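Trainee: Alright, structures below, take your time with them.
Bear in mind that the values in this text are calculations on the coordinates, not laboratory data. These numbers were taken from a predicted model, which means no experiment stands behind them. Cβ atoms are built from the backbone, for glycine too; each structure is taken alone.
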Structure I
Amino acid sequence: MSGHSKWATIKHKKEMTDNKRGQLFTKLTREITVAAREGGADMDSNFRLRLAVQRAKAESMPADNIKRAIERGAGGGAGGANYEEVTYEGKGPGGTALIVSALTDNRNRTVAEVRAAFTRGGGSLGESGSAAWIFDTMGVIEVQVDPKQDMDEAELAAIDAGAQDVKRDDDERVLEVYSAFTDLKAVTDALAGAGMNVTSSAKALVPKTTAQLDEEKAQQVLKLIDRLEELDDVQQVYSNLELSDAQMAALG
């Protein structure tokens, strides 16, 4: 499996400008609204909403913003666009595979913006199915291991909770726990029930095969991902780029 979330962690640690944070809150609001619209406002029964709110809180989104987004989606709030989920597939520099997940109220606008971003970034927008076959839909849960707990014991606890695979960072004392997407809620709840500090739990597209590129090409792919993520309608970008330890160190 690719260390796909490592890049996300590095970006998260970098200083975020007010403009970037505002854009992030807009994306989070859309996800909460759609989740509440589709599954209702009860987070106990609406796991997607629970995940969206969890992420919003992790990003320090104001509680009032979260409440309004839930009310709007559940029908109790005024106004708001009717967003739909769309997915785009394409190729990046070096032949990397990219999948772009978006929430939009105007498909024509979004596809034009995504295509332009691919072109400017040295990639190309592809047909449906051109990249999806490279990825598995999985659940990815991040656990911050308590300093008092042995990492080996924490990893075994994750396996007992139903993990299909576990990646660990002993320096940061973090576990990345992979599950079948259909088991995401059960594994998340089992980890929390075992006293583990679950810091995030989300659906993710995990590549079956990865692409390792030289420094120049890898930087081009990362810039393309940034360009795509800067689009207002884009919620998430997945790639099969795998960075070497040296490349990770340079980014950090």
Structure II
Amino acid sequence: MTAVAKNPATVLLLGATGATGRLLLRELLVKGHRVRAIVRSPDSLPPDLKTHPGLELTRGTALALDEDALRRQVQGCDAVASCLGHNLSFKGMFGAPRKLVTDSLRSVCEQIAETRPRRRVRVVLMGSSGVRNLDAAERISPAQSIVIFLLRWLLPPHRDNEQAAEYQRMQIGRNDPFIEWTVVRPDGLIDADEVSEYALHASPTRSAIFDAGSVSRANVAHFMNRLVTDDDTWDEWHGRMPVIYGR
């Protein structure tokens, strides 16, 4: 039996119709949390999630909503979780908006600041293990540096993920009065039916390019749910960029 939260959180979820976002949405709802989701196509959600009483759906995107509408979405939220990503198609990777993740994150954070919440809002961003945490002085090989440089300029989604993480690290920082953050860096996303054991590290323990591992989307969703709703997990990882590997 799944334990139901004693103190349900209110969470704004971006990317709820994606492969990982859908799993996080289910995790949150099953455990009794209240979820607001901004989605372009509500019909792409499974029927049992779309009609769940704990879910409040808004059609659109964080970039398409006007400031007042987006402010209403963040008002009263305890946390924001972003599983946004670019579709793996030519249009998805090279078409507009090229900075989908960064600009959506910035818009949401700006509206959180406008609401001036009494308690800092947790913002959990799903990135990738190929994004470096410059606070941790993470070293990579010269060969990997060259590949990352090429990815940065040839594949806009990678540059978008880097810029979103840097926005959290530099623009929000550690002393923002309204927002706390973490960036989850999964290594080699795969599909799996159930949550399994996984390992968390402050920095990569293997090369994201030449020795990539793998982790299931179910495990990433499970960890993001813990960050959003569990104080002990949040205290350990906020202001950091944990890397998650499957075992």
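Trainee: Assuming 24 is relative contact order in percent (Cα under 8 Å, 6 or more apart) as calculated from a single structure, say which of I, II it is.
Mentor: Working: I: 24; II: 20.
Derived from the structure labelled I.
Trainee: Between I, II, which one scores greatest on FRET efficiency 1/(1 + (r/R0)^6) of positions 107 and 203 (r between Cβ atoms, R0 = 25 Å, to 0.05)?
Mentor: Details: I: 0.70; II: 0.30.
When FRET efficiency 1/(1 + (r/R0)^6) of positions 107 and 203 (r between Cβ atoms, R0 = 25 Å, to 0.05) is computed for each of I, II, structure I gives the biggest number.
Trainee: Still on this structure, I have one more. Between I, II, which one scores greatest on distance in nm of label points 7 Å out along Cα→Cβ at positions 139 and 235?
Mentor: Details: I: 1.7; II: 3.4.
That would be structure II.
Trainee: Given a value of 14.1 for mean count of other Cβ atoms within 10 Å over residues 115-122, point me to the structure among I, II it was derived from.
Mentor: Numbers: I: 16.6; II: 14.1.
Only one of I, II returns 14.1 for mean count of other Cβ atoms within 10 Å over residues 115-122, namely II.
Trainee: Suppose helix-only ellipticity at 222 nm (-39500 (n - 2.57) for each DSSP H run of 4 or more, over all residues; to 500) works out to -14000; of I, II, which structure was it derived from? Working shown, then result.
Mentor: Values: I: -14000; II: -10500.
Of the structures listed, the value fits I.
Trainee: Let me ask something else. Of the structures labelled I, II, which one yields 1.4 when distance in nm of label points 7 Å out along Cα→Cβ at positions 211 and 227 is computed from its coordinates?
Mentor: Working: I: 1.4; II: 2.5.
Going label by label, the one that fits is I.
Trainee: If you work out Cα Rg over 2.2 N^0.38 Å for I, II, which one comes out largest?
Mentor: Values: I: 1.02; II: 0.96.
Comparing I, II, the top value of Cα Rg over 2.2 N^0.38 Å belongs to I.
Trainee: Which one of I, II has distance in nm of label points 7 Å out along Cα→Cβ at positions 43 and 219, as calculated from the coordinates, equal to 4.2? Intermediate values should be presented prior to the final figure.
Mentor: Numbers: I: 4.2; II: 3.6.
The value was obtained from structure I.
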